[in-house]
Structure 1
């Protein structure tokens, strides 16, 4: 089969679409023919050089496809099933996994970082990492939601515990996780303030249901939020940027507000004024990926058309360097998808 691999870290030129050996399934695995895969910023970080990555590495965490073969221990799926892949690797046996906290598993990992990933023609996957593809979406859409969707759901529902009527600010709503955060918050019944990096992206956020869309490069976010909330501030800030947005995130947070963060794309070092934290009884919440319950909840929201995956552009895997450049330059709204 062919796969996208890196043999060294670096720029987009280190990505290679090459011939490698076909995967061999174990008794508890299924062989999935990849029909579509999706990029995440994780792919860029792995390519640039996350310490401890084993090389060569097949990149990619998200994918959807068709089962071509099943091991003798596989009972929940059969040949011909259309499936999506849960990118989170977990043992399924430890205390955390048994308690529904798979993202806290002692052997936690992710496809495309901890082991070979999904940017390939075929992959061997344990059945606990498979879910049936919703019938109302195509493979390209199905490939685009597992990691970003469950991450956004876990942030908002499991960590920030958003409820109907809350006001939520979603930074970077044009990203994969941001576009899902916006939609999930609206599906719950929240008021959503979304930010985008261009007029076009702000319009797309409004089209997805944002109550107000702001350009985070040009608009006065603090003033706009103050006006929208009558000075009360927001209940939840959906953070995945880091240093560049942190000060504003804390400034616009209201009493009993929660900042929930899953990333630090613009840098990990931030400052905190503890006086605001204790006086306003605010919370800062970390969130990593999601659990199986979060993925299943997102699948149900998609299957019932309450949210929809947003596919920005589709690239052939042989044009993988162009796809990475497109994502790296923040040209997308939604997910960048690959097809073999």
Structure 2
């Protein structure tokens, strides 16, 4: 809370990065109700994956690779651990034999965090999890959404299922969780099932920036579009790791060549510092597909960038209330 001292992550300049138990970015492992500003959460769920599975193991490997994260953003100078009480609250309890119940568990877990007043930055899991996360935390919606991905994830159904990693943003619009006119989808590319794969987003008013569009706009133009579309109202940020080119993230279920570079992602996320980011997630890291940990390292760094956005926004809100 405002009058409580920050929780300090382990200082890697004092205790070597390989030492002690892995948590997200070496933050303290805490309970939900300890007065956090921002809770870091793992979601070991991949029952929504439709081809190459494994993101249930994502939170564990991302925690391990996040040992390499330090404490200050080199471009924006945001220092989320100094400015906010940030802690790792562990993983959502998931029963892999009960996919429907697992979705409810995610929603309830995040609703419990929301009731404490903390924001969340999560690590999936497949991209299905963004829907129950937002069900749990968006109580005064709809909110804006900045969505990085190779795929639109707005199908009505896939393989007879309406809740999976190809459908969450359609469901979120239908349920009044996100405002499509304050939503951007960035990095879309790859072959499609049909001409209709991404049409829903256009039809409801999303600002879609395909990789072809990105080639024209560039980083500065994309940043300007994000700021224009989301404005100064509450916004959620979600990053599917396959939004990156597979060179930077081979360990994911649906890799698509020709994507964003890691540098593109860093510049864009840093360039939108100042949006009213209420929470975010990074999804679809599949450790079995990349034992080297390179994909998880990219994912950990993206989590840090999203944490900086959420932390900065929270500080600005606190200042505005004084």
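Readers should treat all values here as calculations from the given coordinates under stated rules, not as data from a laboratory. For clarity, every value in this text was computed on a predicted model and none was experimentally measured. Cβ atoms are built from the backbone, for glycine too; each structure is taken alone.
Which of 1, 2 yields 1.11 for Cα Rg over 2.2 N^0.38 Å, for residues 186-273 alone, as computed?
2
Assign the value 40, calculated as percent of Cα pairs over 26 Å apart, to the correct structure from 1, 2.
For percent of Cα pairs over 26 Å apart, the value 40 is produced by structure 2.
Supply the structure label, taken from 1, 2, corresponding to FRET efficiency 1/(1 + (r/R0)^6) of positions 226 and 306 (r between Cβ atoms, R0 = 35 Å, to 0.05) with the calculated value 0.70.
Comparing all candidates, it corresponds to 1.
Given a value of 2.4 for distance in nm of label points 7 Å out along Cα→Cβ at positions 10 and 242, calculated from one of 1, 2, which structure does it belong to?
Answer by label: 1.
With mean count of other Cβ atoms within 10 Å over residues 194-201 computed per structure, which member of 1, 2 shows the largest figure?
1
Which one of 1, 2 has helix-only ellipticity at 222 nm (-39500 (n - 2.57) for each DSSP H run of 4 or more, over all residues; to 500), as calculated from the coordinates, equal to -7500?
Source structure: 1.
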